[in-house]
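Taken together, the values in this text are just the output of simple stated rules run on the coordinates, not laboratory data. Just so it is clear, the model here is predicted, and its values are computed rather than measured.
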Structure 1
Amino acid sequence: MNIVMLARNPNLYSHKRLVDAAKERGHGLDIVNPLRCYMNIATRRPTVYYNGDKLPKYDAVIPRIGASVTFYGSAVLRQFEMMGVYPLNESVAIGRSRDKLRSLQLLARDGIGLPVTTFAHDPKQTDEVLKLSGKAPLVVKLLEGTQGIGVVLADTDRSAKSVIEAFRGADVNILVQEFIKEAGGTDIRALVVGGKVVAAMKRTGSPEDFRSNLHRGGSAERAKISPEERLTATRAAKSMGLNVCGVDMLRSNHGPVVMEVNSSPGLEGVEKATGIDIAGQIIEFIERNAKHGKTKTRGRG
């Protein structure tokens, strides 16, 4: 098979592992920076060019599109979809997962456990938002934040009100969520490939930080998850329409609650914590499923 990966940094652990896994199985894998691609869209024969050259035919595309380039990266991915190239994750599904508000609405629609979450535009509605969210401590999140950036823990109702009003005064969109204290600064990331949880790790934040992101100094270890957590992760992936994703969950007193569904999960933390060859399983999934034109949306929607 001939595979292309849309990624800006070929030196990342995850990207090198996918290249190695593909080569071990006899496949070719090219890495192209989506920002250096340009497209001919005014034709019945869509094409993608890269650094001045027309890209060859590919059997599958692996989108590893960073959050900061979601718009253009998704446009490039849609072009491949319209060319009939099989996408590991479809552009529409990536768009759902990257829109935090929409993803939570879809998860809620499907009855998947979530922390109490509120959203409002008018800063005059701060008191009503706080009533809906419950008493402090509360977590205030920027809709556009990633890797724990733009996430604030407000310890008191007064500080929560101040943080909400400050964010809204800056004209940015935020979510306000209940703080799951019983999680103890840890969360579970379950890696889903093809509708199955193939690995899970427990992430613990640094002592001075309530966020458990590994990018922020957290640590990871292999996790044994319950059947309910496993089902929650696979249902969350299905809600987003993602073939491969990382589902971040907290263990609350009323069961697992989903915090985020990541369409481009890093492989380093989970592979090193569990010893499981996630990259190989991703390539094997592509081997089983990649067929020309096998795309739900073909770039539409």
Structure 2
Amino acid sequence: MNLVIQGEDVSTPDLKELHRLSGGAAIERISGDAFRITRADPATRSQVAEHATRAKLDFGFVAEDRALGDFGLLAMDMDSTLISIECIDEIADFAGRKAEVAAVTASAMRGEIDWPESLRRRVKCLAGLDSGSLARVYDDRLRLNRGAERLLAAAKHNGVKTLLVSGGFTYFTERVRDKLGFDYAYSNHLDIEDAKLLGTVSGPLVDAAGKAAHVVRIRKELGLARERVMAIGDGANDLPMMSEAGTSIAYHAKPVVKAKADYALDYAGLDGVLALFPDSSGLSSARSGSGK
């Protein structure tokens, strides 16, 4: 197997020590901040994990022949995964209730409280707010996480279908879908009347079970084996979706998610996925920054 090491600053001493610990053969540079140690022994995982944690580096043991093109479906959460914010927290800021709503959001993402109930509580706090606040959040505050555009472009070039599935709101997922070219997008519909938020959502609820159901349905529609599905998330409500994927990646995630994911990216951007599973489409290997 290959041992992929990446982070914001991969020092030579750390790389050499991880090479020694893993019993690997050669060290190869993937990009400026990502390296591959070939023929590494996965039985050394615990020693590698201990050192990588101290050095603040991401690591992953990957079969030598795995590539992005092996997958048929990439499913992603939106808030705090694809984008850098929790949209509902930012909307609540315009109602003067950001701290209150953000606390509930954080608790739900850690899996401490029932997610559907947390959504109802948070959305209720938005009642009476001018619907123009949604545009202000999208225009002024929503930013893609580092590497998002490169990952989505690589998926497209490799023929991988892409699914954006969010416990957030259609106002944002539809715009992000169109910007990045997602094949599918599902989330919750905020009820609006007379240009005011009603404090409710309508339609099928996209909660943890809803996310997983969309992944399963689309996988079956595409005729894919579970092993050809990759799912990326950060919160407890992503775990059922991630369990339906052959490969799961925790992105800057809560501990409960990292503990159950196949891989965790805490320091790399979303294009860190391409260090684990190389892009064979011929796109540039240059890393992309964050942006609108």
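Observations, loosely collected:
- Origin of the derived value 35, 19, 17 (semi-axes √(5λ) of the Cα gyration tensor in Å; candidates 1, 2): 2
- Value 17, 13, 11, calculated as semi-axes √(5λ) of the Cα gyration tensor in Å, for residues 36-91 alone, assigned to which of 1, 2: 1
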